[in-house]
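Every number here is computed from the coordinates shown, using simple stated rules; none is lab data. Please read all numbers here as calculations on a predicted model, not as lab measurements. Cβ atoms are built from the backbone, for glycine too; each structure is taken alone.
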Structure P
Amino acid sequence: MHYHVVTTQRCNLQCTYCGNTVEPSLMPVNNQVSISALKKFLKDDPEPVIAFYGGEPTINLDFILQVMDSISAKAFMLQTNGTLLERIPSDYVSRFHSILISIDGREELTDFYRGKGTYQRALKGMKYARDNGFGGDFIARMTVSEESNIFEEVKHLIELEDPAFNYVHWQLDVMWDDDMHARWRDFPQWLENSYNPGISKLVQYWLQHLENGKLLGIVPFLGITQSLITKEPSPLRCGAGIDFFSITTDGRITVCPIPPSIEFAVVGNIYQTKPDELSGKVTLDEPCLSCKERTICGGRCLFTNKTKLWGEEGFNLVCDSTKHLISELRGVLPVIQKLIRKRKFSKDDFFYPKVPNGVEIIP
């Protein structure tokens, strides 16, 4: 199973969609779990994947290093803003399978949402990691909000060369608050006039590279295309409540890192629960269960399916954006299948991720 281990709530940035809000009432600010207790819990999982998460996880670097020294894992991952990567000793940074970098696209956009200088500091951290033995995947972990131009931001990140991202993924900044209009001026108009057309343009850009023999690591395109090719139904793609869980700073186990204060999300704790007791305790509700695209989408997000913070209207708008994405990829599927028949690519080339890394696939 894949475990997001929260090292701290603290962060060194104040992104506009987060605000660096530390809430001790939710869980202790810094991790209070002993290494021995975590090790005892994980020994019953034959192949644990451990991803360090925050806040900004590298603020509690000592805890990360202790875990990596003491616990055997199938893979170690790090989800970080990248600005403190130079603090990690080279003999540890080289051991990560993947490093997910929170970066939103072009420099001006990333700095607009995350603070001046954040973009360059993140790239500097990436260069440090590469120069000090990190040979794994760098994954751009974008937040896409109202100022984002999805085509331009993804194109920029996937074309970077020094340092380079192996993969780019994005999450829509939606349904985290109770009001669609709290932080969005006009979300429906943005979808219609910016995001959906940008997705259509991005699919054609991706296809053009495929026809030229290059498979770009645009994560949602890979995962959805793989399902369209194989026709194998997909469960909830992020794995929340299935094979993906989060361990809070006080040892509770939740179905994902987002909602430790919400009752449905807590499914156990590392002191009394075994890994094989976790799966299937929280499952999707309607309307996802009856949706004709569920076998491709998987349900998008367990948290938003359960909470529907933007009500039915907002939920349906986001759902429609997913359907548009799937439709655009379905439209180019015959060309991709032709390339596979010509052995330009194989079906396995589109399988992602080969090792669980916490990337949700569906934006």
Structure Q
Amino acid sequence: MTALAESFLKELEAVTSTVDLRQLRSRYTGKNGVLTGELKKLPTLTPHERAAFGKQINDDKVFIEESIKEYEKQLVSKEIKTKLARDPVDITLPGCYKKPGGRHPVTIVLAEITDIFVSMGFGIEEGPEVESDYYNFEALNIPKNHPARDMQDTFYIETNCTGASAQSGEGAFVLRTHTSPVQIRVMKHSRPPLRFIAPGKVYRCDSDVSHSPMFHQVEGLVVDKNISFANLKGLLEGFLKKVFGPSVPVRLRPSFFPFTEPSAEVDMGCYFCKGNGCRVCKGTGWIEIMGAGMVDPRVFRNVGYDSDIYSGFAFGMGIERIASLKYGIDDIRLYYEGDLRFLRQF
């Protein structure tokens, strides 16, 4: 054993902690350590002495590193035993279990709806949640005296319209009340044929067990030559049967929407009583599920489409409403209260 190795072992015997051991390792094997200092002597030796000295230094390095590695295992084991003796651990106690997260029911249903329409050849479009009066109302054939523009129904945004929006005549801004403005935005910049859905958040001044100030909608639009009401009915029947099962009955009732003509309310057979009548369907055996209709020619005129050449249909549905029917949820507020007892069921 060389004098260097003996000196190292004496210092190693005095080490009592892993911190001291790291310092010892640095002192001997570090960049400016003892071994590096010994290697600097090589240029002063003869070629014959240099080979023997280099081998000796290399052997000392291997010996030091292996000694430190073995001693480190002993110190770590000793420190663990000391810590356990000072702070005993009851190994019979159960571990800390962190429950895994999951998708929100609205997210689950939205993903299902999106997958169904994508499989039917629909694209997906999005738009801003803060909309101009023009896109949210005017371009959709909703006149200024329409009840939907009432302050009790719509969240208006205070803004100083001095920029491009004011110059283009877009007027006041609102939190969008439906995702139909996306239809206008897409039609203004695209030519038929069109087939897409527009999912997103919408806002209305309403809050009770069946309404929320913020909720989610999916609207769809199809525009092409020779599109008929029969196409609309067939598409919606196929969609609802994929969501609620092949045996669910579907009917369309005449209705009114400013941006479609003719318009219809779409009903499905009650998911709970199977058409026999219950509290949910108010004894009718039917539940309203969405609104739909053929795009009004005046809407086409607003985006520069020739209604003599093109026709189309639009439909819209609330995601929370479909989720409530699928999962039997009778209070829409449960979706937004963040109660883990509710959310863990999904």
Self-check item: Entry that produces 30, 24, 22 once semi-axes √(5λ) of the Cα gyration tensor in Å is calculated, selected from P, Q
Solution: P
Exercise. For the read-out relative contact order in percent (Cα under 8 Å, 6 or more apart), a value of 14 was computed from one structure; give its label from P, Q.
Key: Q
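Thinking of P, Q, which structure, once distance in nm of label points 7 Å out along Cα→Cβ at positions 83 and 187 is computed, gives back 2.7?
Of the structures listed, the value fits P.
Supply the structure label, taken from P, Q, corresponding to FRET efficiency 1/(1 + (r/R0)^6) of positions 107 and 291 (r between Cβ atoms, R0 = 30 Å, to 0.05) with the calculated value 0.20.
It must be structure P, since only it matches.
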Quiz item: Taking Rg/Rh (Cα atoms, Kirkwood Rh), for residues 43-98 alone from the coordinates of each of P, Q, which one would give 1.47?
Solution: Q
Quiz prompt | Identity of the structure behind 1, 5, 9, 12, 14, 12, 9, 5, 3, 2, 2, 3, 4, 5, 5, 4, 2, 1, 0, 0 (criterion: P(r) over Cα pairs in 5 Å bins from 0, in percent, for residues 59-274 alone, calculated), options P, Q | solution = Q
